Each structure stands twice: as structure tokens, then as C-alpha cells.
1. Any idea which of I, II comes out highest on relative contact order in percent (Cα under 8 Å, 6 or more apart)?
2. Quick check: 0.20 is what I get for FRET efficiency 1/(1 + (r/R0)^6) of positions 81 and 193 (r between Cβ atoms, R0 = 25 Å, to 0.05), calculated from one of I, II. Which structure matches?
3. Comparing structures I, II by distance in nm of label points 7 Å out along Cα→Cβ at positions 49 and 169, which one has the largest value?
4. Given a computed value of -16000 for helix-only ellipticity at 222 nm (-39500 (n - 2.57) for each DSSP H run of 4 or more, over all residues; to 500), which structure among I, II does it belong to?
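What follows draws every value from the coordinates through simple rules; no lab data is involved. Note that this is a predicted model, so its numbers are computed, not measured. Cβ atoms are built from the backbone, for glycine too; each structure is taken alone.
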Structure I
Amino acid sequence: MIVSKWVNRAYPVYRASETVGKVMREKEAPGFSTIIVVDDNDKLLGTVSAELISGENRSKKLEELVVESPYFCLADDYIEDAVLMLIESRDFVLPVIDDSSRVLGAITVYEILEALMEFTAMDRSGCRISMLLEDLPGSLKSVVDALAESEINILSIVTTTQEDSRKRVIVRTSDTDIGKIASALEGSAAVLESITEEEGFSA
């Protein structure tokens, strides 16, 4: 998934000529921790911490406070790139720009969580299967093949490595027949931990 799908285009963006006073009147918006500053052509100049300006003179212009930031992402970056950038920056907001450095909006931790929800199919009803597999090439194939042979539709697969040379695999399916799923996986290489039905939800 790419960042452009998740850009928050309503996130406040300010021109360098605007004042601290204007920002202070608007900065109570939820998630508004970072001020994105642009020039007269809407190109990114940098950012200012919303918290840091609280003690500044309200007539001061943002151009006097803006700091060039290495933390931003392009609209065609992968969402994983944005996650890594947010972790590195220790911020909750990243400006999103196009190839000309024009600001398109921002991506925040909220959009990241929404992307994660879609990426893992948490918003879809079905079943969540937790299992352990040997961390070897081809081990997951036996699970996918077993589910396919029983015509069980897979919505998402997430894996994480364990300390004992195995990996935990979370599979979500659209099928809600727990007995059918358990039977389908009997001949696979998986050690089943749980199969639970989920109603799904949306943001």
C-alpha cells in the first residue's frame, strides 16, 4: 500500500508569513502536534512543534520559527516507509509531498492505524487463526494449500518470528466455520493455537 491512499488532506498547513497567533487559535484540533509550514507556492519549508510556540509572541511569523526537517514522505512511498520515518522522528505527524515538494497533506499515527486495520483485514468479519510454523522456506505453503483445497478464502496473513526457530502466523479468513477450518488444517505443518470468529469493525 502506498501513502497517497492515506493522506490526511484536511491536516492544517500554514504559510511562512502567517503568525503564531493564528496557529494558537487553531491548534486545539485533535492530533495537531506539528505545524507544517509552506512557502507561497505550497512547497514544504519545514515544521514547527505546536507545543514550542505556546510561549512565543503571537505576532511572530512562522518563518522565524520554522525548522527544516528531514522527516517527510512522498505520496508514492510505501506505508511501511512512513511507519519507519515516524518511529525515527519520534513524532506523530509527517508531511506528505509530491515530486515538486508541494505539500499534499500529512500522514499521522491515526492514518497508519487505519492502514494497519485494512492491511490485516481487522475490519472484515470472519475467523482469526493463530498458529506456529517452523521458520523454514515452504512451511507456510502447506497452510495456504490446505485452506485453498477446502475453498476457504484468505483475507490476510501476518507472520512474526519467535525465539525458538518458529514463527507465529495469524491468518484471517472470510469463512466463519471453525470446524471446517480446523479440519482443513489437520494435515498441514501448522501447530494450531486458536481459531476465533470475529465480527469485524471499521474506523
Structure II
Amino acid sequence: MKNIHWYFFILFYVFFFIWYTNLSGPLNDKEIKFFMKVISERAVNDEQRIERLRKFMEEDDGKDFFMVNFLDYNDTPETMPATGKGASSSNLMNYYMEYMYPEMFKRASHPVFFSDVFFPAMDIVSAEGMEDWDNVALVRYRSRKDMLQIGLNPIFDERHPYKIEALDKTIAIPVETPFLNDLRLILFILFLTLGLFIDRFRI
């Protein structure tokens, strides 16, 4: 078939778009009520966190977002049951991520950027003790609902203490996805370019 490459590109892109895009829209009242019930049961004495998550859900626009993570590792973590004596903070974090990666990927969520910090903060205002970090990571979530489903899974409760013990401090800040960093746009441009290239140079 003369244009078989276009059929392949279109079919692949449609399946990818459906998987990569949140098609269910923003969280509805029923979903928010369900998540709030679970959160309230797990964070009994943390009203500030409960209200922050409630607002996070109520303001949901249904779009994907990036989570910017600043990580400062614990040089002397305590012994944890699953990782054993002498485990480093990296070992503890890897145990935590063994759960996170599969749950993220099946929800079209994934790391975008990860890098070591090579120097303390160059500019800091009213944030004492926030100068030193080890890593910065950028993670894409398909939707707020996907992030909540990952974080409210009972397995997460077993793994999350390993992340806490692995770190001296951390900050996670949700930000909007830059348009030019959208993998759907990048893949569309790539397939279009490849298709036109094949058409142009096909013998």
C-alpha cells in the first residue's frame, strides 16, 4: 500500500493520545467525596493537609500537570524492614519507586527530568534551611485523579515511610504543563515530519 506509513502513524497516535490524555474530565463531586473520606481516615490529625488536598481536588481542571520535586537525602537513614541493615537512602528510595513506577506508567505518568544539584541555592528569600538539595526531579501526571489513585493505594502506605526515611527534607510543587513540553505535540510533529520525509524520498 502506497500510504501505509500514514495509516500506521495515525493509528499509533490515536491510541497514544487516548492513553496519554485524561478523557474523564475534572474530578466530580462523587469522586471528591470518596477521596476525602479516604484522606480523612488516613490523616486524622492533619487538618491543614486535609484542607489543602480538598482545595486541590475542588480546583481540578482535568488537565495534566508537572510535579516539581526538590530532594535532600538522609546520610544516615534508620534500618527499615524491607531494605535491611546498612541500606542507604538510595536503597530506601528505590524500594519506594518499585511501587511508584508501574503505577505511574499505567496511568501515563512518568519522570520528565532528573538531575543532581551541584551547588546550593543562589537566591533564597525567607526560606531558612532550604539552601541545600541533592536532586531535582520533574514528574508528569496525567491528571489529579491519577495522582490521588496512586497515593491512596494501600500499598503506598507501606512504601511511603521508606521515602520519608530516605530524605532529610523535600518539597513537591504542582505546576502547569508547558505547551511545548507536551509529548502529544512532540509525537505529532515527529510523525508528521517522518511521513512527509517518506513521501518525499520514496522511490
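1. Largest value of relative contact order in percent (Cα under 8 Å, 6 or more apart): II.
2. Going through each structure in turn, the value belongs to I.
3. If we compare distance in nm of label points 7 Å out along Cα→Cβ at positions 49 and 169 over I, II, the biggest value is for I.
4. II
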